Structures are given as structure tokens and as C-alpha cells.
Structure I
Amino acid sequence: MNYEFFIAKRYLSAKRKQAFISVITIISTLGIMIGVMALVIAMALITGFQSDVQDKILGTTSHIIVSDFTGEGLIDYTQLISRINDFEEVTEAVPVIYDTVLLSGPYKSSGAILRGIDFDIEKRTAPWLQKLDQGSIPSADAKREEILLGREVAFRIGASVGDVVTVLTSSSRLSPIGLIPKTKRFVVVGIFSTGLYEYDSSTALISLNSAQKFFDLEGRATMIQIKIKNIFRAQKVSNKIKEVLPPETYVTTWMELNRSLFSALKLEKKLMFFVISLIIFVASLNIIASLILMVMEKTRDIGVLIAMGATSKNIKKIFFYQGAMIGVIGTSLGVFFGLTWCWLANTFELIRVPVDIYQISYVPFYINIRDVSIIIGVSLLISFLSTLFPSHRASKVDPVVALKYE
């Protein structure tokens, strides 16, 4: 242990004549600890919320969606899927049919989006299909048409497993009395819950073949849903896919569909980081005040050290180490208590929120190593910079003046 660090440690731990300096030192440490703790919790909260919402959104939709401008459906979609699957980044491409319908249940009627999907393929990547709230997935060999309802949709129309619901579509068919809306009866075989309120409150699912027949889209699909290996390369992959598709098709990504939500979350994360960093900055001002008062108190000691051969560089190191120790201790305690709070909040689901507003039942805290590293780096940098002026002032003490009356 070099003597500069030893003296700095003694200055912090020894009982001083001026208790006021000790109080400022403790306040400086607590200020940095509270600032770092607040930053860790805030960043974990924003990251957790964004990650949870992102997972739920991607669990109900795809990374890239291909549709057509005409609204008549994609013709020869199997050939288009074959072209799309040629890309190495693509892991899955499936046809989907959807349209807005009116669901009539035992008690009420409600608008909904009816989707026709391939359950065998979707089940592989959708955990909510693997574990339904009630019932089972529609069978391909069923004698009657079967349907899955979102939990909120089922509750709204008063339907449960085994009930029959009537689906009425806006497309019309010709009858002796003129054009009438097309209707069909389905047996409810299951109820699902994705955790995304908007999806659960507006979606009903049937098999792809049933949807093609019901909407008169034989050999066609409304859109093709694509999943890729890296979700953040969706834009680049979509640009490549556009090159092999007909001009009448339209390609969009999950980021474009939810741009406003994720842009708001990113902006909020940056602003919160900036605002709470001011707490650490204010705490660093206490470090400056504490060290300046320390220099004033230890003027005689500094004079003795310089008279014994200590250089300006050695004196700077003593007070730099002292301020650095305050920063390191405050940062370490802040990270520890911040991570502990996040663990407790996740384990006991301490912060619960309305699911219909936030799409989740409680606020999750996700610890991102990169965010924690940045917080530690910023906190230590501010702490170290705050030692520069006091240490420089200490190094300029004149030993003759300091020891004049000794």
C-alpha cells in the first residue's frame, strides 16, 4: 500500500476535530448511493417494461408482415413463402387470413378480429397456444367448425368452452331477398390469454382452411407472417424480401407497427437517465466541499509532508484517493441496494398496475448489464472529476506559510 492511499484512508476513517467535515463526507456518500440506486431502479424498470411489452407483442404478431395493396388476398402465397424461406435470416413464414367480424355469444354481441392460422405451426413459437386458459386447440378432423376466443372477448360475449357463437362478416352473399351478411356458427373449444390486453380483447382464432372457406379466399391468404433470427434486423431483412416479391405486395415490420410506443420508451429512458444523473452531480459537489474543507483543516499536515519531500503529485494523489473512495463506496452501495430492490420487486410483484392500460399486471424490473456498467462508469467519472480542483488546491499549499507558526 503506497503512503498516499494510506494517508487518504486515515483521513476518512480517523475522528476529526471538525465534525462538520465528517457530516459532509457522509452526506456525499449517501447522495451518490441514492443517485446510483435510483438510476439502477429506473433503468431496470424502463428496460423491464419495454422488454415485457415487446415479448408480448411479438408473441401475438410476427417480425415482418407481407400483405397486398388490393385487399383481395395474396395469390399463389405458397410460391411467395418459398421465395421468402430462401433467405438465411428467415426462420418461419406462414399464411394468415384475418378480417373484422361481429361475434354473437349467449349473452351479448361484440366486434372482433377473426384470424385464420395454421395451429400446428403457430403452436411451436407461441407459448400461450401451448398452455391455454381453458379447453384445447381446434382439431383438423372435427365434424363441426371450432373456434378459439381471447379471454376478454369470451368474457364480453358471455361464452365459455362448449358454447356456440355466431360469426357475422361484412362480406355479403346473394339470396332471394337480396344481399345479406354471411354468417356461420362455431363451437368454442378453447380460451387463450396472451397477456396483451388489446389482443385478448379483440381476437378470435380459427383454422386456416375454415377461414379460406368462410371469407371466400380459396388459394389465397390475407398476409404472410415472417419470423427471423434477429428481431432488430427486421428492417434490413424486409428490404431484401421486397426485392423478390411482386410490386403489388406491401412489407412492414414489427418496429414500424409499434414505432410510437418504443420511441416513447426510449426517449423516457434517456430523459430519466439524464435527470437522475443530476442527483449524482449534486452529490459530487458535496465531495468538492468536503475536500476543500479538508485541505483547510490539514494545511499543517500538507506543509509537513512537503517539507519531508512529498511532491505536488503526491499531495494531489492523497486527496484524489480520498474523493475516489467516497465515490467508489457510494457507487457500490447504490448498485447493491438498487439490485436488491429490483430482485424484491420481481419476486413479490410489488408494483402492480391496471392490465387494461399497461398490458401487464405488474411492473417487471430487468437488469441489463450494459445499463449497470454505464451507471457505474458515469458515477465514478463524476466522482473522480470532482476531486481535481481540491487536490490541485492542496498541491499548491506553501510549506513555509503552513508551518510559519509551528
Structure II
Amino acid sequence: MFLRSAARRLSTVAVICLSAAAQQPKTEYLLDFGGKAAPGYTEVTPNQLYSAERGYGFEPGSEVEEVTRGGDNAFHDGFVTGSKPFFFSVTAPEGNYRVTATLGDSGGPSVTTIKAELRRLMVEKAETAPGMFTRATFVVNVRQPEIPGGMQVKFKPRETTSEAWAWDNKLTLEFSNKEPKLCALSISKVDVPTIYIAGDSTSTDQALEPYNSWGQMLPVFFKPDIAVANNGESGETARSFVGERRWAKVMSVIKPGDWILIQFGHNDQKEKGEGVGAFTTYKGTLKRFVVEAREHGANPVLITPMNRRTFDADGKVKNSLGDFPEAVRQLAREENVPLIDLNAMSKTLYEALGPEASGKLFAGSDTTHHSDYGSYELAKCVVLGIQQDHIALAGHLKPGLPKFDPAHPDPFDKFDIPPDPNFSAVKPYGQ
């Protein structure tokens, strides 16, 4: 009797263990596109749309063609390509993932740009000659809105529609440029430091063209030993970032040794009420961010808000942000926090191009939100600030980055990051 009962208990335990194992979310993928699948890899065909059951697939609307070249090397015997940007997703629980994409074509050239999630630039332009291949490696952060304790981030309406990819349980990659040719993908969860971004529309992951932000361009400048987690959102003030539990979300996942870049101001200056102001509520909330980040063992970095496109009659940028940039500088001095003075660098950048040509930095007639080109130049300003202030984060930057001077911006006609297929005529929240 005892033996039978024990056997039943062991059998029940075994079933529970098997069930738990079956429910464990997958965090590693080895996928082969075109030709014969490499050993240990799973073959992916162009007609496989993403499904939760399969755990991977192309997103609806992707027009993908498979090309098979043949040969002995299973990684190089074929690829998928498309004349328009195409999107591929895998199911991925919250965390950081190292992605390696094998790119190239044994029978022709290839030119591939890779973005992740909501248009985060990962690979600017990977080019291969006929018969040559390259492996591009980068780290992508995936997040969900849940916060321990039964809470979650309070979403704005767009975060459930056009911005849904920023918060879902998938890792989504976008492949584009003249001749994108994807041969294989390896994706695995990794434990690496994370750079969190807390900010507003000028730093968040903008979902649709012609809008973009420096936070979306920043990942391409870092080695694949660190992730960028852009938790900014359009329309945010420092205080609403707290009220919508976005700060609580960051603090729930941030680890010792991580970094947090903090940039607010554009919307904070519009807050009204007794005692509200740059050197009171705004500075006080930023100080809270600094203190709490350090309590978690993380490294805060303060960033002054960039200027708007507001020129005077002499071609000089007028300050439209009042005391808010100076409040950030003051707090950085008082709390001994690294400072990136994007306000000063953006003034230099805009004036270098002048009242007319500086319009190329912005999205259409907008004087606050930036174009792909403008956000790329501002991301270079952020990188320059990291380097100039000798912030330890500089150790994670890619070696050999070209020197950048905001007084001599990159020529617009040499900018070659392809736009995304989806556009919006509606401005982001906040001005």
C-alpha cells in the first residue's frame, strides 16, 4: 500500500515537472532562412507568419522571397529578401537578447539595415560583396508592462495600437535597405548591463515616420555587451513619469551596474500650479530619480533637453525652455552626476545648419520632434557627451567610432538609413 501511494505521488510530481517544463517560455532560437537548414537550426519558410504556437514567424504584410543558391555550407546556401522592409518576430519573455544575423549572398551583393522592436537602429548598413558573408551581432531589450505587486504601467492610447510592439511578448526585427539578405538568426537571452532611458517624445521610440528620436538611434553606437531599454514615452513630464508608474517599472528591473539616462523638460515647463517650476518640482523629481537609481546600485546620467527650432533674426537659436536646462546643470553639480549638455550641443548643431537647412533635422514643419536624420545627429551628440565627460559607459561604445562635432554635422545628402513603411500625419504627444 505504501509503495503504491509513493508511486502515485512520484507520478504526480513527474507530471507537474513535465507540465512546468512545457510551460517554460523559450529564450533561445536557431533559425535558418533559404536552402537547407544548418545542423541544429530550424528551417523558416517565407509563408510562415508569426504564431504564438510556433513561437516565431514573419509579421503580416511582410513580402518575402526565398532564394536558394546551393553549395556545401548550409549557412550560405540561401537567404530571404524583400524589396520592402520585412519584419520577423520570435516569442520572448522580458529581458535582454543577443542576436546574431548571418547576412550575404554567394551569388550577389547585399546591403542590409536592421532595426528592432519600435525602429531601434541595430545595424546601420551591413554590406557584402558577391560570395562574401558577415555576422552582425547586437543586443535587444524586450519588456512587458507588468510590475511586481500586481501593478502595471498606465498606457496612453497609442501604446495599445501603433506602439504595441514596444510592450508585447515578442522580439521583432526589421530588415531593409537596397538588398537585404538574411541567411540565419541566432537569438538567446543574455545577462548584460542595460542602459535605461527615462524621457519624453524627443527620446522615446517613435512608432511612425517621419518622427524619430535619439533614443532609437543610440543602440547602433554600442558593442553587443550592453542593451538599450528605451522606457521614454511621448507627452511625459518627470512627474507624470512617476504617476504612470513608468519610473516604478524601471526600478523593478534595474540592476547594480546598469545605467539610466534621464531627459525631461519639454513638457514640464507647461505644468502649472503653486510651487511648480524648474528649480522646485522639476528639479526635485529629477533628484528623486538620481537618489533612487543609486539606491539600486545603478548609474544615473542627466541630460539637458535639446532646443526647439526657434531662431531669432540673427540666425541664433532662442532659448524656449526657460530655466529647465539650467536646473538640470545645477542638479548635476550638486549631486555629482555625469551631465550630457544636449541643450548646448543642439544649439551648436542647429546654428551650424542655419534657420532653413536645420529644418532637415525635424519632422516636416515640426519644431520639436526630429526626423531620422535629426535624431541620428542628436544620438551622436549624446555619444559625444559620454566621451567628453569620461563617463564609464564609454567603455561599451564601439571602437573606432568616427569623431563627431555638432558644429560640423554629417551632410544630409550622405545620410543613408532607409525610412520605415508606416507614416503618420498625427504629431506625437507633447510639444
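Assuming 15.8 is mean count of other Cβ atoms within 10 Å over residues 62-69 as calculated from a single structure, say which of I, II it is. The value was obtained from structure II. Source structure of the calculated read-out (Kirkwood radius over Cα pairs in Å, for residues 38-109 alone, 16.4) within I, II: I.
When relative contact order in percent (Cα under 8 Å, 6 or more apart) is computed across structures I, II, the figure 14 traces back to II.
On percent of Cα pairs over 30 Å apart, which of the structures labelled I, II is highest? Top value of percent of Cα pairs over 30 Å apart, among I, II, belongs to structure I.
Among candidates I, II, the computation of helix-only ellipticity at 222 nm (-39500 (n - 2.57) for each DSSP H run of 4 or more, over all residues; to 500) that gave -7000 used structure II. Out of I, II, which structure matches 0.30 when FRET efficiency 1/(1 + (r/R0)^6) of positions 134 and 294 (r between Cβ atoms, R0 = 35 Å, to 0.05) is calculated? Answer for the origin of the read-out: II. For mean count of other Cβ atoms within 10 Å over residues 214-221, the highest value in the series I, II is held by structure II. When distance in nm of label points 7 Å out along Cα→Cβ at positions 254 and 278 is calculated for each of the structures I, II, the largest result comes from I.
Source structure of the calculated read-out (distance in nm of label points 7 Å out along Cα→Cβ at positions 222 and 286, 5.9) within I, II: I.
Looking across I, II, the calculation of mean count of other Cβ atoms within 10 Å over residues 142-149 that yields 18.8 traces back to I.
Each value in this text was obtained by applying a stated rule to the coordinates, not by laboratory testing. Note that the structure is a prediction, hence the values are computed from the model and not measured. Cβ atoms are built from the backbone, for glycine too; each structure is taken alone.
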